[in-house]
Each structure stands twice: as structure tokens, then as C-alpha cells.
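Right after this note come the structures.
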Structure 1
Amino acid sequence: MKFLITGGAGFIGSALIRFLINETEHEVLNFDKLTYAGHLESLAPIADDLRYQFVQGDICDAAQVNATMTGFAPDRVMHLAAESHVDRSVDAPGEFIETNIIGTFNLLNAARAIAADNPGFLFHHISTDEVFGSLGADGFFTEETPYSPRSPYSASKASSDHLVRAWGETYDLPVVVTNCSNNYGHYQFPEKLIPLMIKTALDQKPLPVYGDGSNVRDWLHVDDHARALYLVATEGVVGVTYNIGGNNEKTNLEVVHTICDILQALAPPSDVESYRDLITYVTDRPGHDFRYAIDTAKIKRELGWEPEETFESGIRKTIEWYLANEAWCEAVSAGYTQERLGLNSVK
């Protein structure tokens, strides 16, 4: 089969492409704008494979989307291209509306023409658990949980989810949707919590923890996510939604403590006695959701998927990778100031 991956130079997209090339026989086209968070270095291990090709393009450019889709004629579109950082969405929501909503609209329209000529076609939209809002101390997000987005980012993703389902109902476009929990692992741009804490700790700078660090997230290793996405794209039922989670709930402070303790053993600091001494509590994010947790019973029951990595095994592998690939981290971070985002006036 032929897979067109949008956002394939990003964190999750590159993991998916590496999986497709290394573990399957499919042909892959990577369509990516190469924004600050997209890096072809993440695809260096498979870049020379004859089954892989790259097109630099913007999903907001309808003409380019149509031309690329028509020229490649994919059997599967796996749509991951998105603006994804909540703090950035607070400062500049317009970019999120444009990419996550208008970009998805362009892809859906282009997909209709492909589906008309290919009865086996499928459009797989990859989304987030943040569309469901915030949980209290108990309960889990299921596929039936009502949407309640609370940030510009999650609102834009909720909008794109609704568009995909509407195109499925109105135009009989074969679609599936997946909503995932927080991903982590190798090749993640260091603006997200785990790589940011690893890099900042190694630089022996203050480790900013929002509020009191009690917010809870379910952590999913990106390689487990890539396996799940492929399974949904090849065996999922048209029109169905699947939630993908890691079954690893941790408070943000627990995550930071774990990173500090593993680094303490693998790369002891020189300027402070303990990495934990670098932890600094900062003003909380506006509208910071308290807890996310995914119920993965459906995808396990219907498709046989469950995560292989525990948080303990996955976080150690992740830290070891960053320690062995500091040059990659420095290269992709060039020009990234790590300044606090999400507290400024709306642009």
C-alpha cells in the first residue's frame, strides 16, 4: 500500500515513518512544511530507502495538497500535521486555527477525489485526548466522552475531529479517528515537558514546574503509538474512533523527579549536588487541565493493541537516547530560546 503521512518530520510522524519503512513493505510519502518542530534529521536512518520520498509542503496550500495527493494516489492518508504546543496556542491562536482546521479541510477535500477512484482508501486523522477537557481525580476518557476543549490548541483539534467525522457522514469518505495521550520518546523537540527537562537539567539551569506540579498526564511512548496507529490504519473499522493511551499516569512533578534521579545516576551534575535542586515552581498555565487519563479497553479488545513500554522502561530509554544524541538536540534547538510562552497577550 501507499501511505501519505502529513507532518512526517515531526515527533510522532517521524516515528510512524521509521516504523513503516523498518517494519513493513509499504511505500511512504512524507508531506511536511518543516516548521520549527519538523526536522528531517529525525528521518536520517531511513532517508535513503527507495520506498520513502519527501515533499516539502503546507497543508494550508490547497493547490499543493491537491497536486501531491493526485500525483501520489495514496491508499492511506495519515494526518498528523498540526500546531501542537498549548502554550504557543495561548499566544498565537490564529496559527492553530489556520493549520489545524483549514489545513484539515484542505486534506479532506483532496481525499474525496482519491477515495472516488480507490475503494480501499482510508483517511486516518490523528488527534489528542485534550479535546475531552479535564478530568477530576477519578475516571477515564473513553471514545464516548463529550468534547470540552479548554485551550486554543485543543479547540482547534476538536474542530478538526468534527470536520473529519462530518466528511465521513456527509460525503461517505472512509475515515477513522484516534485520540492519544501525551507522547514521549526519542527525537522530540525540546519544548515539551520531558525533553525540555532533560536538556535544561543537563545545562544545569532552573527546571520550571507549572503551579505545584500536581497536574496528571497519561504517558505513551511514541513507538507504542506508532504501532497502534499502523494497526488502526490497516485493521480499524471505518467510521470508528479509537483512544490510544499508555496506562502510565504520573503527576508532572513525578515525571521531573524521575528524570532528575535517572540523570543523577547516568550523568551527575557538576554545579549542584542534585538535579532536584534545580526544580523551580513557576506561574501555572492559564486554563491548565488538571488530569488526562485514557481508557484503552476498546483498542485492546477490538484490535489487540496494548503498550509495551512502562513509564519506567520508556523514560530510561528516552534519557539514554538524549544523552547519546546531544548533538541532535543542540542542532534542532538552534534559535530556540526556551523562553516561557503562554502568558503573553493574544496576537
Structure 2
Amino acid sequence: MFNSFFGRFSQDLGIDLGTANTLVYVKDKGIVIDEPSIVAINTRTDQILAVGSDAKNMIGKTPAHIVATRPLADGVISDFEVTEKMLKHFIEKVHRESFSILPRPRIVIGIPMSVTEVERKAVEDAALNAGARQVFLIEEPMAAAVGARLPIQTSTGSLVVDIGGGTTEIAVISLGGIVTWKSLRVAGNELDSNIIQYARDKFNLLLGERTAEQIKVEIGSAFPEKEVKEAKMRGRDLITGLPKEVIINSAQLQEALSRTVRLFIDNIKSTIEATPPELVADIYERGMILTGGGALLRGLDKAIQEEAKIPVHIIDDPLTAVVRGTGLILEDIESVKDLFALSTQEDSPIK
């Protein structure tokens, strides 16, 4: 009774709770929030000063009593209280325009496949404490496949590779279920770390996270390019301690990123090796789908295709694939309950 009452005044949400970015889809409206998963907190008052883009701008620039923190690490909650506050902020932001006094939405949240029951419970509890009346969890590659509008309920095999900020999910999907899979806690953030380490080793230069990410976006590549691009790297000289600027080119950056790119390719190949031959035949014919922010790394599709000998397709707007999938699921939750991960809540309708 109370659920139906609150439902009249709440907007159901689909959330891609990512290590790097949190995206929120509102039923009948589309994606309304796309913000970095970062929260800035005043440690003296325990007050949240900023969430999302505003908090990201503070990274590396705050005084001692202000901490800009990522409450999720490797796709799972590392700071429960801050995650709860961040979710509450986003829920209230969505309902601000509709003048809801007490928003109690149903929420569909994408999670990595490798999460433990404890980690699953942490996501559910954080969402419930933030104001959700019901929480449904769906594995990220399944949500990405729905978002890419793949025929997941048929017997045709689909290979989805979702490269996010903290995790890489590789899954073969058929008949509404995941047949073989691998989940790596290595993804886009690791590529940034590769650049930071390369700058330290080759140039004695200490780079910040934001600078490394910016260079990756500007000239990063996983495959040799005809045109060599250059970018300026600014940081602190490790020898003198003074500011320093060096020029790095796309060939050097490809070398810096090669170890992590190799890891992606090796795990994709081992997932295919563990897949039943009939499904491999489907994948060979139809190709694999790349989703997530990591799919935007230039040349990654070519590097994978050359090694795996299978066509690779990057879907339109790969960054939003998971949240679009949760949004499509929201449209008809009752008919897709088989897709959800098992809930840890005692009164869950999908237990």
C-alpha cells in the first residue's frame, strides 16, 4: 500500500554507479545526470561541500580539512557513508523539479559480475538508506547488452566487453543469461596509472590524475597510427621539485598503455576459449560489442580485432550503454525479473 502511494510521487531511476562516473536515467525522461563519482567533504564539520564535476575540480587542490574522495573503488563501494550521501544527493536532485516532498523511487543499479554478497548488500543498503523503496541489481554487461539492444533473450550468442573506470566486464550472453564471463578490476583508471608511471620512469615527472586522464583522451591510442600526435605534459620535476613541461607523442603513449591493453586482449581471448563452440560461431559471425568509457580509447577496437580475429563494434555512445540498459529495464520491470542479480534483502520480490 505504502509502495504504491510513494510511487505516485516518485520517479523511478536507473543508475550506473561507476568508479569514475555515476549516470542516472529517469523513466520517461532519459539520462538526467552524468557526473564524476567524486564527493568533496569538510572533515571538520563532516559536511558535503560538492558532488560530481564541482568536486572533481577540487582534486589535488584542497586544503588539509577538505577531502575530495572517490567512494567507489574497482566498481564496488569503498566508503559506505559517502556513497549513501552521494546517492541521496542525486535522488534529491532528480526530484527537485517535481516538488516531491518525500521521494521514494524504485531503483535499478548496475553492478560488476565479480561482486561478493557483502558488496551486493552494501549497494542495496546504500540505495535504500538514500531513499529508495525498492532496489534491483543487474550485472553491468547484461545492462550494457540491453542498452545496445542486443537479442539477449534469443539463443544467438552475444559477446559484450564493458570497459569502465574501475572494472572490465567480459561476458557471453545467450537465452537471457551469462554463459561465460570474466571480471577484471583493471580498466580506464589503470590506463591513467600507466601514463603516470611512464612519465615518472621516462621523464622524472610527477603527473596528477587529471592531467594523465586529459593526455589519454587527447592522444591516447592502443594501435599504431599513421599520424603521430603530440601533447604537453605538465607536472613536478622529481629531481628539482620545480614545475616542468615535456612533450609526449602518441607512439610513446601507446607504449605506456600497452601492458593494460594486452591484459584486456588476453582475457577476451580466454573468455572466448571457454565459450561453447556453437556460441563462438555466432560471435565470429556477428562480432563482439565494446561498451564503457574505455571503448573510446583510439585504436582499441583494431588492436582487439587483430589479436582475436573477430569483428569488433563500438556501440553509439558507449559511455551510457549500462545506464540506458537500466532505463529500458525500468519500462517493464515485471517482465525482465529473470535478468536481475539475486537480492540480499529478505523481502525482495526477486529473491
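Quick look at the numbers
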read-out	value
Highest-scoring label, criterion being distance in nm of label points 7 Å out along Cα→Cβ at positions 266 and 298, among 1, 2	1
At a computed 67, 60, 32 (Cα extents along the principal axes in Å), which of 1, 2	2
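None of the figures in this text is laboratory data; all of them are computed from the coordinates on show. Bear in mind that the values here come from a model prediction, so they are computed numbers and not experimental data. Cβ atoms are built from the backbone, for glycine too; each structure is taken alone.
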